[in-house]
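Following are the structures in question.
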Structure P
Amino acid sequence: MRRFRIHRFGSMMLAGLLLLAGCSGNAGPSPADSGQTGQSGQTGSSAGGSTGGGEQVTVSMHSWRVEDAEGYKKIIEAFEKENPNIKIDFKPFKATEYNTILNTALQSESGPDILQLRPYAPGVSLAEAGHLEPLDNLPGIQNFSKDVLAAATGKDGKVYGVPLSLNSTQIYYNKKLFEQHGLSEPKSWDDLIGTAKTLKEKGIIPFAFGAKEGWLLSLSHGVIAPGTYNGNAFVNKILQGQADFTSPEFVQSIQRMQELVPYFPENFAGLDLNDTRTLFFTEKAAMFINGSFELEGLQKMNPDLAIDFFPMPTEDGNTVLTTWVDGSYAVNSKAKHKAEALKFLEFMATKQFGELFANEFKRISAVPGVQTSDPLVNKMAELSQSNATPYLMVVHFAEGNPTTKQTLENALQGMYLNKLTPEQVVDEVQKSAASWFPPFKK
């Protein structure tokens, strides 16, 4: 059992980690309308209702994690046991549809009382549009570090979400298949390609990979790219405007995404997360690039799966793990049951919730001081403290219209359909970032 802490990378925020549709990381359109935000931190009737008396109140709660529905039942039961007058109606949606459904509901003032908030810019845009209740006075929010809260902090400096989890992305692999063919964890890019070649020669799909869902492409690039630019030194140069996406290191990262194509499944351009997940847990594919949020689901789908993971080897002989703070939970500024919703968020900021979350989902809770005994979770958390780099497109480049993150996803899909070259992908990404990113405008 280990106690985890957040690791700071120089000038930027980041988390040590674990979490997601898939992830969590799909940035959707910002809402067009705006409203007036109320005052947060009130848990009594003045904030929108009362938990006292005998009348039961039902609080609506939306999420993009359909696969978490059963786990949340146990967590919600623990809250409802202590708050018998509050019932939480948890309703998840498909991750790729969540943003559109949520934005439409908020714009029509029919949104849920509690909503799962995309990290960084996409979530902040909802606050700027007036849809979220500030949480600076919420009991327990002060226990989170500023770096963790940054994922749900508006440009006005106010906090709008209770951070849920700390995520990492890495390359999962089937230990049994590796051992059967005398393979070990790759220590370099050449090792990784050599491993993939050996597996293909043995009739095994090297990578469970699909290009149908764009967010999976930016996530996979977020794992591959830091190996070419050696992690944080290049990231700092990007953030300071001393380098841009036309730099050789970034160009090489796109070229490597193309270099992996021979080791993907047939017809990979039409495969989605469920397809690739199935290829891996049925042991037809030996490796799977994805997030910490996939671990619990993979183990449930195949309890006998001999699963492990390795961080990305870098050009300077080290390894790197991509990390970020994932989705927070926020309260709708026009919530029908605001006081009760705030009461549940207060619960989400407690160690009790953090431990329930970590144990149920095998992920690192964002709540400080939470412990877990799962060895793979521990391994992720340890590497996230010592070898971490931020998920660049989520943490720093999820702005623009379309966002630079979405631009990368669309361009990579174009590359995999043989419509764009790696150099053209780079040009699209740089053009997007230069349209809004201040350091590129100097």
Structure Q
Amino acid sequence: MWGDMRGLAILLIIASFVGISAKELEQGQQTERIAGSAGDVLEDDPVGRLKVYVYELPSKYNKKILQKDSRCLTHMFAAEIFMHRFLLSSPVRTLNPDEADWFYTPVYATCELTPNGLPLPFKSPRMMRSAIQLISSNWPYWNRTEGADHFFVVPHDFGACFHYQEEKAIQRGILPLLKRATLVQTFGQRNHVCLKEGSITIPPYAPPQKMQAHLIPPDTPRSIFVYFRGLFYDVGNDPEGGYYARGARASVWENFKNNPLFDISTDHPTTYYEDMQRAVFCLCPLGWAPWSPRLVEGVIFGCIPVIIADDIVLPFADAIPWEEIGVFVAEKDVFKLDTILTSISPEVILRKQRLLANPSMKQAMLFPQPAQPGDAFHQILNGLARKLPHDESIYLKPDEKILNWTAGPASDRKPW
């Protein structure tokens, strides 16, 4: 009884702040097609527009690593595994490398996990170097371009910089041997040494079946105004505080922990997915990296993502109209979140919700099993297809070398 009364009270508070009637908040919103070029890109079909050759590597680079720890299948970096599986049976795959537009090297670089499930990236550079040495020694295609017609899936926090702490990732830089390749990565931040020009930015992996199992009726009232569950301080890795999330999460907690419009906590309830479907806005602040699975979850559950991460490069930005579906708040303005969100007009909120209800946009954020038209796998292929045809300048002259095989930390050059 108290829960129902409190939910109604919050619903009325929300309605009074944003000017939407309780009836409008309770009603499921109709979907709206994404207009213009973004909608066209979202609905592209990559089949017939490119051919991909998948290198057959020894299983120590992929399958054997997964056999040691099946948790790799459910963490946020699992796209590297599912992309490999997808390509093996995709109609864009060619068994004739001489007709390939792109070459793919299946290396599971984020599948070595700590006991608490966090990837250890320290061996990743050695592993990747070893795989590149293998393909360059056994096939002629790498040496023609030094990887300019190759792509690699590197979904770790800072992509091919292979470190989870930004300062050390910046010092390390992108693995030198990958500097001509196209990188498919979750990390994206403008003017950052770990984001290579021409990279394809993808969403982090969020288990589609798990989210599907938690769907609630679409006409359920959105009785939570702002929702967030997660860390505000990472005491273990940032004992002095203030560096984690560049202080943005700490500011959220300090300013809004007692605000009735903000349902925020470090607790992670079993009703987490259901709660997101009851919320109008879902906070998506940076952590150690600018992105998190909350971006995916917000889109899937129709909760307007509030993106707090300066200079973030968002997944499939040419297909997903992030400016229209989300709200961007500068890190320095976090203390004004309540004013910013309550000042958004009812019409704008309702339109964002209609766009978020678009099934094709939800599909583009997921890596379903089996693959489905328009999903994240296909959006990656669309990104590769839009880079074709390759410019003739990518092909090296006889005996020409551009990449430095001895560059980078000495530890990276140890045998793997």
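Derivation of every value follows stated rules applied to the coordinates shown; laboratory data play no part. These numbers were taken from a predicted model, which means no experiment stands behind them. Cβ atoms are built from the backbone, for glycine too; each structure is taken alone.
Comparing distance in nm of label points 7 Å out along Cα→Cβ at positions 292 and 324 across structures P, Q, the highest figure comes from Q. Can you say which of P, Q returns 21.6 when mean count of other Cβ atoms within 10 Å over residues 244-251 is computed? Comparing all candidates, it corresponds to Q.
From P, Q, which structure was distance in nm of label points 7 Å out along Cα→Cβ at positions 148 and 340 = 4.1 calculated on? It was calculated from structure Q. When volume of the Cα convex hull per residue in Å³, for residues 260-379 alone is worked out for each of P, Q, structure P gives the greatest result. Among candidates P, Q, the computation of helix-only ellipticity at 222 nm (-39500 (n - 2.57) for each DSSP H run of 4 or more, over all residues; to 500) that gave -11500 used structure P.
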